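Input: structures, listed below.
Every read-out reported here was derived from the displayed coordinates using simple, explicitly stated rules and does not represent laboratory data. The structure displayed is predicted, hence computed values, not measured ones. Cβ atoms are built from the backbone, for glycine too; each structure is taken alone.
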Structure I
C-alpha cells in the first residue's frame, strides 16, 4: 500500500467504526505462524508453567504479607483465598482464550478479537501498567533484601544507594542492577531465560516451604483469636491489596508464539501455576500467623526473614533466605519483563505502538530493540522514580484486564459456539460472570487515590491512541471491503 492510499484509507474509517473493528482470530493465528521463523518455539508446558509461577510468586508474598496482616488481622489467609479465587475465576477464562488465540498478546489480543480496537488498546494500556510498573515496584523490593543479606555480615548499603530520591537516597542500585541483568538475559533468548527462571522458581518455592516448616515449629493456635479484629471490611480490603501477589499468572499467555504446542500447553500451564501459587500463599500466611501474633507485623519490614531469624537463631539461615529472596525478586523481574516485551511486540504488529518494538533479531530470536528500550525505562523507574500510588494502581489495571478476558470468553461462546476449544471454562456462563464481578468488586475496594491515578493513566493512553495509534493502525487502514473479507468464515 502506497502513501497516498494510506492517507485515503485513514480518512475513510471514522473513529466510531474503527474503535469497533475486530481482528480475525484466523488472521492473528496466521500472523503468528508467519512469524514462527523469527520467534523460536522452544517452550514446553513445564517451562510455560514456570514462567507464570516465576512472574507471580515473589515480592508479593515476601513483602505484601507483612503490610496486609495489620489490615485483616489473623484472617489474612482468608484474604489470600478471596484474591486467589478471584484470580482463579479469571485464570479459567484465560485458559480458554489462550487455547483459542495462541498468540503473544495475552488479553490485548483476546480483546481485539472480540470487543474491537478501542477496548483492545485500553486493555493493552492496562497491561503496560500491570507489567512495566509492577516490575519496577517489584525490583524496588530488592534493596531491602540485599541489605538483609549484608546485615548478616554486619554491613549495609549506604542510604544513597539503597533507595531513590523519595527515600532520601540517590538511586536504588539493587533494583536498577536486577532490571539490567534481567534485560540482558532476555536479549540472549527465550530458552535461556526459561532455563534460568525454572531453576530460580524451584529455589524460591523451596525457601517458602522451608519458611512454613520453621514457622509451624512455633505454631500457636491462639494467634488466630479473634479471627476478625478488623471486621469483614478489613478482610476484603486486604484481599484487594494482596491481589498484587497474584499479578503475573497470565504471563504464560504472552508466550503463545514461543510455545511448542500452545493450544494444548497454555491452558494447562495457566491452571497449574494458579494451583501451585494459591496453595503456597495460603500455607505461608497460615504458618506466619501461627508463629507470630498479628500485631507483631505492624511496622515490620521483611517479616518472613525476621521470623526465620528469630525462630532458628542461626544467621546462616537468615543469609540463605535473604539471598533466595533476592533471586525470587529477580525471577519476577525476568518473567514479567518478558511478558511486557511480547505484548508490546503484538501491539507493534498492529501499528498501535512504534515498529521498533516488533523487530525480532534473526540471531537471538528475540525482540532485542524492544527489550532494551523497555528494560531501560523500567530500570530508570525502579532506580530513581518514587512509585507510590502508581504502583498501587497496578492491581486496578490488572483487575480491569482480567474482567475483559471474561467478557471475551462470553462473546466468543455466543458468536463462535462451534469453534474448536482445547479448554472450556467449567460451569459456563456462571464462572466468567463470577470472575467479572469478583474483579469489579475488588476494584471497588481500592482507595480513591488509586482510582485517580488509574483514570489519569487511562487519559494518557487515550491521548496516545488518538495522536499516534489511530492513524497508524493497520486494521484501521483497511477498506470496508477488505475488512469484511478478513472475517469471512467468522460470525459477525
Structure II
C-alpha cells in the first residue's frame, strides 16, 4: 500500500475533524483536562525527536555508510549505495510539531519558545535540504493554516539564506527576551539562553562553510560572528555541545544499538569500517579501544591477525572477511549500551566548530582573535580526546608529534582529523567528503557507483500526490538522481 506522506495526511485529518466538529464539539470536552497543550511539552519532544533521529541516521542508516564509519556485514544494501527514493515524512513531521509549538507560544506570549523553535526549525530544514537539495520550504508547513495541499519546491539557494536569517533572528531575540524556556522541558540546555545562542551561531558557521563555494558573503558573515563574541557567542568547550542524553529505560529513549532498542544481532550487523580502524591504528590513536573492540581470535585470520580489524566496503560475503566473525572487530561495548555517558544523541560539537574555523583560517578566509589554523586544528583533536577521556593518554603517548598528526597545513589532514573526531556523530563526514573530496574513501567492488551519492532521491510519494510541483521542482533542480549536484556543490 502506498503510504500517504505526512504533509498530506495532516490536511485530510484536518478536513475530517472540521466536518465532524458540529455536534461532537460539546460532548467531547473533558472537564478534567486542559484544552491547551503547553509549549514546553512540544519543545521537549521536538528536541528529543530531532536529536535521536539525527543520531540514528549517523549510526543506523545510510549516512553511517556514506560517512564510512560502518560496514554492514548483513543486509548490506546501504553500503552498495544504490539507495533509491527516500522518505522525508519524519523530518517534516518534526518540523510540523515544532511549528505548532511556536504558534502556540506566540498565542501565549512566551517568545522565548519561539526563538528556540526557530533554531530547531533551521536545523531540521537544513538537514532536509542537505539530503535532497531543492525542497518544499515556504509552502511546506501551511496545511493547517491555509489548507495548502501541494507545496512548491524552493531552490536551495533561497532556502539556505532564509535559514541563516532565521538563526540570526533567534540569537537576537534571545538577547532581548528576559524569560527562559522551562528548564525541565529543555532536555538539552536546561533553559539557558546563552547555550541556545551558541548553538544558533555555531550552526550558522557550519552552514556558511557548507555553501561558501556559491554564496559570496559566506566568509563575511562568518567574520561578523567571530568579531563580536558577546553578540554572537559560539561553542567554547564540550559543555556547549548540542546533544541529548539517552535515558535507556525504553526502546524509544535508548541508543539505537542498545539491547533495549534493538537485539544484539542487529548491533552485530554493523562492524567498524576498515577505513576508520586503519586510520586509528596508523596514528596509534588512544580512541581506538574506546570505539572498537578487539577480535575474538588473534590467530587464524586469512588477511590480518591484528587485534583490531575493520571490514572493507561492499565486498562479497563481508561476514566472512578475514575468516569470519571471530577475526573481525565489533564496535566497542559503549555502542551496545542503552545509555553510556559517552554515547549521546549529538547534533553538533565543539570539536566540529574548531575544525570549521581551522579550515577557514587555513584558507585565509577569516581570522579568529588569538587563534591560528594550527591551534584550532589541535583544539579540535584535543576536545574530542577529552570527550572520550583519553586526552592525557594522547599527551603521554606523544600523539600530536606523529608525522600523520603533526599539523602540516593541508586540507586533507584537517578533514581527516575532523572525520575521526566525528565518529558516529552525524552526517558531516559524508557532507564533508562530497564538498572537499576528503577523506579519500575507497568504495568496494560491489558498490553500484564509483563515488559516494551526492544526495537522496525524492520520495516516491511526491510523484504520487504532488506530481505537478515535483515535476516543476525537478525541471529546475536537475535529474532526480543521487548523482545530481545540489546548488552549493556545483
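For the reader, a short list of remarks on this structure follows.
- Comparing distance in nm of label points 7 Å out along Cα→Cβ at positions 44 and 268 across structures I, II, the highest figure comes from II.
- Given 21 for relative contact order in percent (Cα under 8 Å, 6 or more apart), calculated: source structure among I, II: II
- Identity of the structure behind -21500 (criterion: helix-only ellipticity at 222 nm (-39500 (n - 2.57) for each DSSP H run of 4 or more, over all residues; to 500), calculated), options I, II: I
- Test item: mean count of other Cβ atoms within 10 Å over residues 84-91 calculated as 15.9, pick one of I, II: II
- Top of I, II by distance in nm of label points 7 Å out along Cα→Cβ at positions 228 and 252, largest first: II
- When Kirkwood radius over Cα pairs in Å, for residues 52-307 alone is calculated for each of structures I, II, structure II gives the greatest result.
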